[in-house]
Structure 1
Amino acid sequence: MPHLDLPTLLSFTLLWLAIVPTPGANALMVTHVAMTRTGRHVALALLGNLIGIALLASLALLGWAAILEAFPWLRLAVTIFGGLYLMWFGWKLLDRARKPTPPLATGSTPSDYRKTIMLGFVTALSNAQAILFITSIYAVTGILHANLATGLASIVIMITCNATYLGALGWLFQRPAIRNGYQRFRRSLEGVMGGLFVFFGARLLWRALGR
């Protein structure tokens, strides 16, 4: 059985721990779900998001960054889709911000649960640049040159770090005091969140089309 390259994994873990808290669409998505839906929705959104992150990490490990570099049209298409998706979700929040405050969700249907999983999954995949970013982290820390067992362990570490951070955000913003405060200032907060999603999406499109 191949041994794990522990020094390489330690370098990767320390660097990834510094990257995880960086504000982005994933954290914003979990925060919004936590403040507006049930705990089950938070868990499902987190599950979908972690599956998406694991997929991106696996593609980076398999060398898909080279494929995206070799086929610029594919990279452009994926990035445009991701940018438009984030902007669409942002516009939905901006539209909600103009409407009367609805009651907090306490239940749902299987269809809605599936949509929540897809929300987390597609949010994770919305940035095709993430494959290139993760590949650069793999290169800097030596994961790309380590054995397969070490590469797979790095994915487990990545998922564990993201699950811990995003799960803590979900737990925090599920607290009654925060949810009640959110209801009080819902229109303003959803307007800000919608604007941020639109910003993240527009930034993706700008970077893709401005190359």
Structure 2
Amino acid sequence: MIRLLLVDDQDIFRQGLAALLSVEADLEVVGQAKNGQEAILLTQTLQPDVILMDVRMPVCDGVVATQNVHQRYPWIRILVLTTFDDDQYIAQSLLAGALGYLLKRTPSQQIAASIRSVYQGYSQLGPTIAPKVFAQLKSPSLLGHACNNLISQRELEVLRLLGQGKNNQEIAQELYLGKGTVKNYISQILSKLNLRDRVKAALWAQEHLL
């Protein structure tokens, strides 16, 4: 069972999300907070597995709360769930220790799937968030550094080769890897970028990396 703490200053949204996630057999909402300060206090007592963290909140915002929780409890996974897709919020959240960043319009089933991935240690970027992160890879910026923490250098190499239309065997030969290892890398890439299949990954790489 994955124990969740929901942090959002909008009561109706937070309670509705709790109801939607509670129907999932492997998810349990153990607490709710309406600002970052409450989140920090509840984290200390509840020790959740995953925190769904809003960004802009009164008293204490989500970035400050994320940094505080991550420094004190680095094993707790934090997934940002917000309406804001500003580059600054994305960069600050990821650098503060968030393992993923989704927008509130994400379907509940996808949020549940992202929670499971984050719980397993995989990063999760929403489809409109990932391009913002990868757009900064070509320049030395905070967002680029944050992205490097999400996607490893080897995964980027595999992704670029996918974008060039190479199959698993060709990627394995070029990077001196086994075919099974390449397959595992591709699975991790699909999970981290919320992509459905290798074709989508190749198209994504062509647009953002090549």
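Read-outs: derived from the displayed coordinates by stated rules, not from any lab. Keep in mind the model is a prediction, meaning the values are calculated, not measured. Cβ atoms are built from the backbone, for glycine too; each structure is taken alone.
Odds and ends about this structure:
- Looking across 1, 2, the calculation of volume of the Cα convex hull per residue in Å³, for residues 52-131 alone that yields 81 traces back to 2.
- Comparing relative contact order in percent (Cα under 8 Å, 6 or more apart) across structures 1, 2, the highest value is found for 1.
- Each of 1, 2 could give helix-only ellipticity at 222 nm (-39500 (n - 2.57) for each DSSP H run of 4 or more, over all residues; to 500), but the derived value -16500 comes from 2.
- Comparing FRET efficiency 1/(1 + (r/R0)^6) of positions 12 and 172 (r between Cβ atoms, R0 = 30 Å, to 0.05) across structures 1, 2, the highest value is found for 1.
- Read-out Cα extents along the principal axes in Å, computed value 51, 38, 29, structure in 1, 2: 2
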